[in-house]
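As structure tokens, here come the structures.
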Structure I
């Protein structure tokens, strides 16, 4: 009961203060004060509308995967026409493009560094063809790759030296799932 009274007293004091301020300002300059009140009112309404629509906007601009169960992952189609998936590599979140045209799980150098792999200590002895051309690669084994409750250990991967927008989740890793399928605009991964 005391909390309700305190809130009521606070709101009454705030309204009294704002009302008094607006009354004084309207007497001095009615046109200018009306424009200010209207501008602040529109800003307030825009913030409320933005907060109310934030989930819809975020899901449309940057859709995220859903862990439906301990064995099922649904990945929505991104605005760029690709499926983007976040997996923890050695405990570090890494955003992948699911690429059925790629054979390996391929990390770009920046993501490898974040996951605790020092690219400067690797032997880039392999070569791979990417959309950006031929790149040098280094074979590694990742301690762990985790998506939701699904975790794999000692996972073979390659580190790509060169221009790569995102790390790639290729077929070598996708074959670990019992089912890789599509439902509407969603990629379904099941174990």
Structure II
């Protein structure tokens, strides 16, 4: 229903913000890592929204990056993971850290997230395995893997689809093995999408 909400930041707490959009205040629950990235009050801000409807509630969850929202929604598809736990994962792990933990099946790293025990971490690793395998098989296997993930993330945040971003970055890296600069990789990848 909602994709994003843009408005003036009115107030914030550890787990939520209030955004004024034309005189209507929207309370949006956010990951704990978001509060350090917020602008000053009365500044315009955009949150990418996941709208969760339950029997007795309708709740907005907001993210400063669309990629975070997408991961949040994928986490919700895992059996036993609710919005509070998914928000905790997104708030305590960067997208690269989460990706690496799932690829390496690092149960200990996943278990460090508040609300995630060993069994839940194992379930995350198992149920999200296919998504991670699909992602890593399209990435080039070389020492540039760290910056390729950053470049893909940058293109996704610029509005390109994840698949288009992966293909563009892979093409650039495959033809430029000596490339080690993130900004150059992003610039060249933009020419391929």
Structure III
């Protein structure tokens, strides 16, 4: 009958401190934490947590949005937890799946969460279409790259004089853009 916690933030730049403090309040014995979008299907800590939990355990989360983004994803996760006889407690929504009310409310929240996300995306698409028609939206502007500076830093990085993180900071690039630029640099200049 263990107390397990699952923490997720959407990006590397977000902090987990608030969720960690909540886990301390619940006296959680083991925490699984990751920094990645809930839309990402490959969430290694979530998978590890689902394999780790056992019958009688209680899983604590800050919010159902931390567990899954779509109704199907969330319900699949809950199904795994129920088959293993693991109780789910969500602080934000005040849900405890040990009760029939908790299970019912969780289903409603999951459906509403997906509806809200779909409506937001629809409004966004509509707004972009209108802005494009008015000539106000040209999309995200590409980040220009100083290839000379990139080349100098690339050589320092290959010689292990700087780390990849230092390289990224010096160029002002986030990780995914940095690795795309790295491939582009190798293709063009090496």
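Derivation of every value follows stated rules applied to the coordinates shown; laboratory data play no part. None of these values were measured; they are calculated from a predicted model. Cβ atoms are built from the backbone, for glycine too; each structure is taken alone.
Computed values, structure above
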quantity: Among I, II, III, structure where volume of the Cα convex hull per residue in Å³, for residues 5-108 alone as derived comes to 92; calculated: III
quantity: Test item: FRET efficiency 1/(1 + (r/R0)^6) of positions 45 and 173 (r between Cβ atoms, R0 = 30 Å, to 0.05) calculated as 0.35, pick one of I, II, III; calculated: II
quantity: Identity of the structure behind 15.9 (criterion: mean count of other Cβ atoms within 10 Å over residues 13-20, calculated), options I, II, III; calculated: II
quantity: Distance in nm of label points 7 Å out along Cα→Cβ at positions 53 and 93 derived as 3.1 - corresponding label from I, II, III; calculated: II
quantity: If distance in nm of label points 7 Å out along Cα→Cβ at positions 149 and 165 is computed and equals 2.1, the structure in I, II, III; calculated: III
quantity: For 17.9 (Kirkwood radius over Cα pairs in Å, calculated) the corresponding structure among I, II, III; calculated: II
